[in-house]
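K.L.:
Pasting the structures in now, so scroll down.
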Structure P
Amino acid sequence: MREPASLYIVPTPIGNLGDITLRALEVLKSVDLILAEDTRTSGVLLKHYGIQKPLQSFHNFNEHGVVGPLVERMKKGESMALVSDAGTPGISDPGFLIVRATRQAGLRVECLPGATAFVPALVNSGLPTDRFVFEGFLPVKKGRQTLLTKLAEEERTMVFYESPYRLLKTLDQFIEFFGQDRQASISRELTKLHEENAAGTLSELRHHFGAKEVKGEIVIVVAGKQK
């Protein structure tokens, strides 16, 4: 059997609580401490599966201050699991800093496979999946137009995360930089009751989502530039 890890990266469901793996549940039941992006959100999942373990907040606003003390505790033998609100920690969520610090301390990190929103959105898009680039959330202000100018020449399929509040603005900019006829797909509320997957040109998608109230986390998949 493999030596137990000091830090486990544990993906959690992006919507449907049934999407957690059996191994993830085993790890959450076995560790000494669970690090959660939002303890209230993670508390709902843990209660659903009858898991009672100490919870500690670990998010973008405190991670720099708490990584050091957490690694010291792991050096003394404690095991920890890192979870985010949904999906795999480290993918547009906190995780990189503590993984790096744990490895630098000579401790073992183990990342479990599991839910990540962009994978089903990409596969469902009907766009090429053999080569793609994951951009996550675009910069809100500084560097946004510079990046879009660069991505206008990208030939691989592009994957973005977006907030429902910025979706229309982002689609307008995609039309400006990529052209209104570029093929794309938008997925929202993945695995939930009101899941939606819409595909078409950027212009068609702008019209579709401009005519309705949009809710939920969003994944935008855009075709690369034609050679």
Structure Q
Amino acid sequence: MDVSSFFPIWNKLTPVQQQLLEQNAVYRKVDKGTVIHNGSARCTGLLLVGSGQLRAYMLSDEGREITLYRLFDRDICLLSASCMINSIQFEITIAAEKDTSMWVISPDAYQRLMKESATVSNFTNEIMAARFSEVMWLMEQIMWKSVDKRLAGFLLEESKVEGSAILKITHETIANHLGTAREVVTRMLRYFQSEGMVKLTRGTVEITDLSKLDQLQNP
């Protein structure tokens, strides 16, 4: 997989523009747990995920995390290059949830390309709009859905991502995704277990009744 495969607009770019992207893309491999972009650090660049899994999240002043969205194979992350867009004021952190390979495109080069190419600018706006839609959906979940419904939805989503009903995940990690306290997650998971929806062991949550979780999420 090369840089061109991430851009459906590739054939609409001039050879010079294509070369600009290719020459300013650095291939990186990072291990699970690596922080790739820190909101308080300098602009990292545009991330093109070749394989693996990244997590974009925000950190409160009290140290509580909440997942904004996740990035999978062939996804593009723009908020790691937020210095290109003056209207973005909030800070996010991006870390690898799995061993990941990716391309990192220089923000200066991409910003230059956005200024000279309406095609690239429109493509970038489409990606940004999609990401903000995800964030707005998340805000709606936090504001209007109870923790039990959000937890049920997270477990179902995680099962699809991992392709397994047995999730090797800690209560602390789940709490970080949902932006709540570990104690809340533990209490809710124990309730789920008492209702026969999950089975808990150390570092593992096994989904035992998908239909009940789905009914809880979508009554």
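K.L.:
Matching task: -10000 is the computed value of helix-only ellipticity at 222 nm (-39500 (n - 2.57) for each DSSP H run of 4 or more, over all residues; to 500). Pick the structure from P, Q.
P.N.:
On the way: P: -10000; Q: -13000.
Of the options listed, only P reproduces it.
K.L.:
Computing distance in nm of label points 7 Å out along Cα→Cβ at positions 126 and 198 gives 3.7 for which of P, Q?
P.N.:
The value was obtained from structure Q.
K.L.:
Match the computed value 4.1 of distance in nm of label points 7 Å out along Cα→Cβ at positions 30 and 174 to one of the structures P, Q, and report its label.
P.N.:
Values: P: 4.1; Q: 2.6.
Considering all the candidates, the number was obtained from P.
K.L.:
Please state which of the structures P, Q yields 0.25 when FRET efficiency 1/(1 + (r/R0)^6) of positions 46 and 150 (r between Cβ atoms, R0 = 25 Å, to 0.05) is computed from it.
P.N.:
Q
K.L.:
If FRET efficiency 1/(1 + (r/R0)^6) of positions 110 and 142 (r between Cβ atoms, R0 = 35 Å, to 0.05) computes to 0.45, which of P, Q did it come from? Can you show the working numbers first?
P.N.:
On the way: P: 0.45; Q: 0.65.
The read-out comes from structure P.
K.L.:
When distance in nm of label points 7 Å out along Cα→Cβ at positions 182 and 206 is computed for each of P, Q, which one produces 1.2?
P.N.:
Working: P: 1.2; Q: 2.4.
Going label by label, the one that fits is P.
Laboratory data are not the source of any read-out in this text; all were calculated from the coordinates shown. Owing to the predicted nature of the structure, the values given are computational and were not obtained by experimental measurement. Cβ atoms are built from the backbone, for glycine too; each structure is taken alone.
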